[in-house]
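Colleague: The structures considered in this document are given below.
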Structure 1
Amino acid sequence: MIRFGIGYDVHKLAPNRKLILGGVEIEHTLGLEAHSDGDVLIHAIIDALLGAATLGDIGQHFPMTAEFKDVSSVELLKKTRELIAAKGYSIGNVDSIIVAQRPKLAPHILPMRERLAQVLNVELDAVSVKAKTEEGLGFTGTEQGIAAYAVASLER
């Protein structure tokens with residue numbers, strides 16, 4: 001049996017925060033404002049995985065409590081992988097898109113894919129990360145925030 005899930009996340013850009021995407025710290029003047037480290041890519045992937053397994057969403061498993069304040073999203077993804085496995089699923093693949101006007105993400109795509117594949121315990125070929133700009137349109141195009149979308153497949 002193969003199941004699919006979709007995920008989405010968005011966070012505001014803010015000063016005095018690190019920019020972390022796909023578990024990789026990226027040099028930029030702004031970072032993402034959030035209760036955790038704000039990694040929108042990992043958050044979207046978590047929601048896609050949880051959705052495919054009918055396990056709810058990221059907020060149900062990792063609420064905005066002291067336990068998860070400033071937590072690394074990589075740790076949340078590891079816990080999600082364990083939840084998926086406990087339900088008898090293995091990860092087939094993940095396909096994702098980051099929407100950001102700046103910084104340019106092309107040089108960071110491979111390191112993000114490598115990090116995600118490592119954390120998910122899948123082959124590099126099972127993780128796709130793409131980056132798009134909004135050509136100056138909308139909140140991402142005016143550099144107010146960054147968004148991410150993901151689709152995941154699970155196999156049993």
Structure 2
Amino acid sequence: MPGKGDYFFTKINISGKDLYLVKPRTYMNLSGLAVREVVDTLALTPEDILVVYDDFHLPFGTLRFRKKGSAGGHNGIKSIVGQLGTENFPRLRLGIGPPPEASSVIDFVLAPFAEKESAALDAVMEAAWEGVQTWHEKGIEFAMNNFNKNVLAQ
């Protein structure tokens with residue numbers, strides 16, 4: 001369902017606790033605007049949210065939960081840090097692998113997955129969703145200890 005701002009959201013209940021899933025409708029570089037509005041509207045702190053995003057610095061299939069951290073060159077995270085005024089918010093990085101040598105980063109992140117990756121994407125997304133639910137129910141430390149791995153290397 002559309003939000004009041006430039007985002008879509010839905011609310012689900014997991015183990016008696018509400019979880020809002022939010023997807024900005026802005027360009028990635030402006031995603032902090034949607035995050036700021038959601039945080040303000042729901043009276044959340046930055047520590048209450050989990051930002052999930054792709055990261056070409058991690059091998060395809062790798063999940064990496066973190067309590068906080070820098071933007072690491074990711075413009076969407078830079079926007080969120082700028083809007084929240086802090087780097088102290090949990091995040092889940094989803095590894096999409098490095099761009100091929102002859103490819104630009106922009107072309108790589110906007111291109112469809114390769115055939116081999118497409119075949120494995122369901123397993124990666126399923127593990128990521130399990131990780132998000134675990135974060136929601138048991139916290140970031142538990143999620144870090146149990147989901148920071150390459151789910152395809154098992």
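Colleague: Where is distance in nm of label points 7 Å out along Cα→Cβ at positions 12 and 108 largest, in which of 1, 2?
Modeller: Of structures 1, 2, the maximum of distance in nm of label points 7 Å out along Cα→Cβ at positions 12 and 108 occurs in 2.
Colleague: Here's something else I'd like to know. Of the structures labelled 1, 2, which one yields 15.4 when Kirkwood radius over Cα pairs in Å is computed from its coordinates?
Modeller: It must be structure 1, since only it matches.
Colleague: Assuming 34 is relative contact order in percent (Cα under 8 Å, 6 or more apart) as calculated from a single structure, say which of 1, 2 it is.
Modeller: The read-out was computed on structure 1.
Colleague: -8500 is what came out when helix-only ellipticity at 222 nm (-39500 (n - 2.57) for each DSSP H run of 4 or more, over all residues; to 500) was calculated for one structure; which of 1, 2 is it?
Modeller: Working: 1: -8500; 2: -12000.
It was calculated from structure 1.
Each reported figure results from applying straightforward, stated rules to the coordinates on display, with no laboratory input. Just so it is clear, the structure is predicted and the values come from calculations on it, not from any experiment. Cβ atoms are built from the backbone, for glycine too; each structure is taken alone.
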